[in-house]
Structure P
């Protein structure tokens, strides 16, 4: 029997399991299979991913995250906010300033707490990566960010590569609602130049301080929100001169605030995280 909490960040939902201190021990080799089962919306509980809380030797806790297809992700902006709320509200780590170990490095989190519960989380997402040979085989042509010409069924796009913990391709369009994301998302996700696949953001500028975004997430499909994707869209927009150093990003499930610290080059993301319910499951 495994105890879990179902959480979501703007509709991007996750199942959180505490694996610290020998609780809910799950064999590493079984996690992909368990993730596929638990995340299945017809035969399991249903979610976009599975998050495991683990001990860390270098931070307050370690976040291990798996997509619903069983693949492990480096990081997740909405997931890490859920993770922080989960460990604080359950008194696993009782600190309002947290260091979280992820596969994309250590992330710093600042919790806004009211009446003993986390209401909002700000994450220092660190510096974006524009040239990443692990996730893109196209060589840098000394232009930042790397631009990629895309042709899907005679429809042409220009995307820009960036990593904000996860690899993303950001495509600015005139109207995101007119994009057939089920058609273009998987085609771009599986392009040969992305050996680990790619997350795709279709982005519309609504002014210097507002971006509207739809995300196709690798291994998941279209999601209600993507935190690293919102950061990626902001970064490309900022470097292209489309938006200012602070924006509100409008996603299918709600809004995230993204800002840029010019002194250290770090990106900050702030938004809510919500617990849906606690439960138990036999796996």
Structure Q
């Protein structure tokens, strides 16, 4: 079970980040040196992914442009002897083989993933949500792929979240298999009080078998009147093996202002160029109080 293809749904409106996302895709917002989406793609590539399908909408053609060559700009940089800037501009297009398709109607995450059917074919594939940056010694997606290959199963990336936060996620019913890996037997999208199966919530990373597409094709709208990926996963886990991986690493939800700011500060503090300045600046501000 080799996973070489990945799907990144990036067709959301970015309403939590308005007004900036009125004209700039939230996935391209600048975060400590590069766009959010580039961090996610670099994780996929570091996990062994070679082909990446990005699902966009009619207002996000800038994503296609970013992961392409820009001969005019590259020529000017080369002529000016700006080798470092030239490499930074050209590198994103060389990370993987990129493909793009539009989700013409906003019908939910499950509907968006269903658009990847032709791209995926009969192969297992990864799904990485365009809001979630993961920072880990071993790439989070690689952790899922290893578990999926070991158990010949689909895999979900999960971590425990607080009781009062469960209503924002999908709660998974789990049975222990080994440390940090569970059998997933059921799940519920955005559970109300008393509906959650556990505090393990799905957090932005999946490895799926192509069986999911037939389920999505016949799925009725669920929460919010949309085709929910969680509803499709619930049916999938009852038909084929599925594991939940309590991944090692830190997740940053960059789709909201606080999560975006947190990621910006953390990544900037770790950067060799900006880190010392940021630490000195924060210390100066703290001393002024």
Structure R
């Protein structure tokens, strides 16, 4: 796609989000790398991104955005639109992992991870969609995981947040298609990013006293995931592919990783099942993508 995009990325202080921002801006896309507290806890990360943008003359800017705060999300989206005139792509990347036996996860911890990994995307999508509708085009891009299709013991709540994100992103895919707005999902496997070093641990340790050998699962899984982690640039390259694919040709799901682990098979079965469901409810025509027009955005 020759037309350069205006892209807003959440969770861009480090990890996948940072890599997406750098890669996409080097492709000539205008990128707003958003993060929490760029003047405080993320000051060093924000400074590095600004320095890179200046050094390489990249169309890359830092904005403050906390996906758990409605007002913060709305303010960041308005700021991006004011500076660039539009938002073509919103990349819902912000999230973190929660490790531990599910019973040991407190209600507060469960609420917090869902607020970031799932409701954060709800907030961002609701903020950008009015602008995309006015433009009659746009893309909601959701960074999920193979753990959004397969359950990993001791990552139960992380998986739950990604399963929820997958369902919502697919609902958007059907509901927004007639307006020329897309919704796609990227499903990375295990990649070496900062997520492994910032995992939150289940807090209620007393709950696991009777679990015996099963208590060794979290450490074993974490070690295996770290050992098998690939080059995260592969995920960034996939994001570039999705962004630069003509809107009418984009797929719903893009899995990326050295091994499918059954995710491709699950995706294929679900795609077939969803087609049957849409046909059974006689709404297949209503969920057909309409070729977007950029005239309204200019």
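Laboratory data are not the source of any read-out in this text; all were calculated from the coordinates shown. Computed from a predicted model, the values in this text were never measured in an experiment. Cβ atoms are built from the backbone, for glycine too; each structure is taken alone.
Some points to look at:
- Top of P, Q, R by mean count of other Cβ atoms within 10 Å over residues 20-27, largest first: R
- Structure (P, Q, R) behind the derived value 59, 50, 37 of Cα extents along the principal axes in Å: Q
- Looking across P, Q, R, the calculation of helix-only ellipticity at 222 nm (-39500 (n - 2.57) for each DSSP H run of 4 or more, over all residues; to 500) that yields -4500 traces back to P.
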